[in-house]
1. Between structures I, II, where is mean count of other Cβ atoms within 10 Å over residues 84-91 highest?
2. Thinking of I, II, which structure, once helix-only ellipticity at 222 nm (-39500 (n - 2.57) for each DSSP H run of 4 or more, over all residues; to 500) is computed, gives back -24500?
3. Given that FRET efficiency 1/(1 + (r/R0)^6) of positions 20 and 156 (r between Cβ atoms, R0 = 35 Å, to 0.05), derived from a single structure, equals 0.30, which label among I, II identifies that structure?
4. Which of the displayed structures (I, II) returns the greatest value of relative contact order in percent (Cα under 8 Å, 6 or more apart) on calculation?
5. Out of I, II, which has the highest value for mean count of other Cβ atoms within 10 Å over residues 44-51?
6. Could you figure out which one of I, II the value 2.5 for distance in nm of label points 7 Å out along Cα→Cβ at positions 28 and 132 was computed from?
7. Where is percent of Cα pairs over 20 Å apart largest, in which of I, II?
Structure I
Amino acid sequence: MVTAILKSGQKVNIMKAVEADAAALIAYMNQISRESDNLTFGPGELNITKKEEAHFIRSVNSQPNALFLVAVVENRIIGNLHFTGGNRPRTAHAGEFGMSVLREFWGQGLGSALLERLIVWAKGTGTIRKINLRVRTDNVGAIRLYHQTGFQVEGIITREFKVKGQYYDLMSMGLKLD
């Protein structure tokens, strides 16, 4: 566990998710689905049971090139980050992550803190040499954060996302660790 200090001065604990977090993660994901159109799921689209989420967490934690972090304030999950590396020798060195933060904590440095933990962990694995992500091209705040962290644009995937009848392009970005 690592403690990060937000711009507001509030302390946040960042740690690996454990099976006991399943119910809280489902509640978090249901809330975040109502707060952002930048996710791959919207309100009511995430139909997952506590048992299924616990199994997912257990599965991630059993993989040497996967990581599931939660950010917690006063026993409340306020952010998360999930990274999965390739499952074959030729792709195990690279993976993709997704991250989300509750709207009330946007702009407070939590995304930076989660990314920092991911990068420290990835470098420590001895396996992960590349971190990838995809982000909507209109999500300028996230893109700015990724550029500041050293991610480079690697391409644009057109019409990859559809929200409320409108198509959006995704930007593919990557960070080489060596």
Structure II
Amino acid sequence: MQQTFSNTHRLVIMALLVAISVILSRFLSIAAWNLKIGFAFAPIALAGILLGPIPAAIVAAVADFLGATLFPIGQYFPGFTFTAFLTGILFGIFLYKKADMKNIVISAVITQIIGSLLLNTLWISMLYGTPFLALLPTRIVQTCVMIVIQVIVVRILAGYAPQIYKMQKA
């Protein structure tokens, strides 16, 4: 997987992944006020696999901001955008040109613990005035479920990365 995309290809891929992430996040996820189960991470992980940390972070942050602006589910809070940006960076660091099973598991565990369990729980606590520790039990369950989902989905996506690279030559 040593091929690289041209700047135009990279921009088009990033735009498509932003659009897919917004759709998955806003329309195809199960959400309650303090937890969310969904697949919006998939395009961000794919950006990390194909493009690296910075493009994946940009995809994640732009998707979060556009989703919150165009299809709000409550008030916009920049902390969630920061978490998305950080998630993109982490996916890129662990998965760019090395999306083996070990790195997939590490990326899922780290993004879920740092992003979802710690940071997003903090943002929810700040937004709604609910004590951080009171939110933790349900957030821990969500984190465990999402780690398993992320590992399975990202493993599947990583299997398609070589085919995506081949498509650029066509």
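Read-outs throughout are calculated quantities, based only on the coordinates presented, and are distinct from any laboratory measurement. Everything numeric here is computed off the predicted structure, so don't read it as measured data. Cβ atoms are built from the backbone, for glycine too; each structure is taken alone.
1. II
2. Label of the source structure: II.
3. Traced to structure I.
4. II
5. Numbers: I: 11.2; II: 28.8.
Sorting by mean count of other Cβ atoms within 10 Å over residues 44-51 in descending order puts II first.
6. Source structure: I.
7. Details: I: 55; II: 48.
Top value of percent of Cα pairs over 20 Å apart, among I, II, belongs to structure I.
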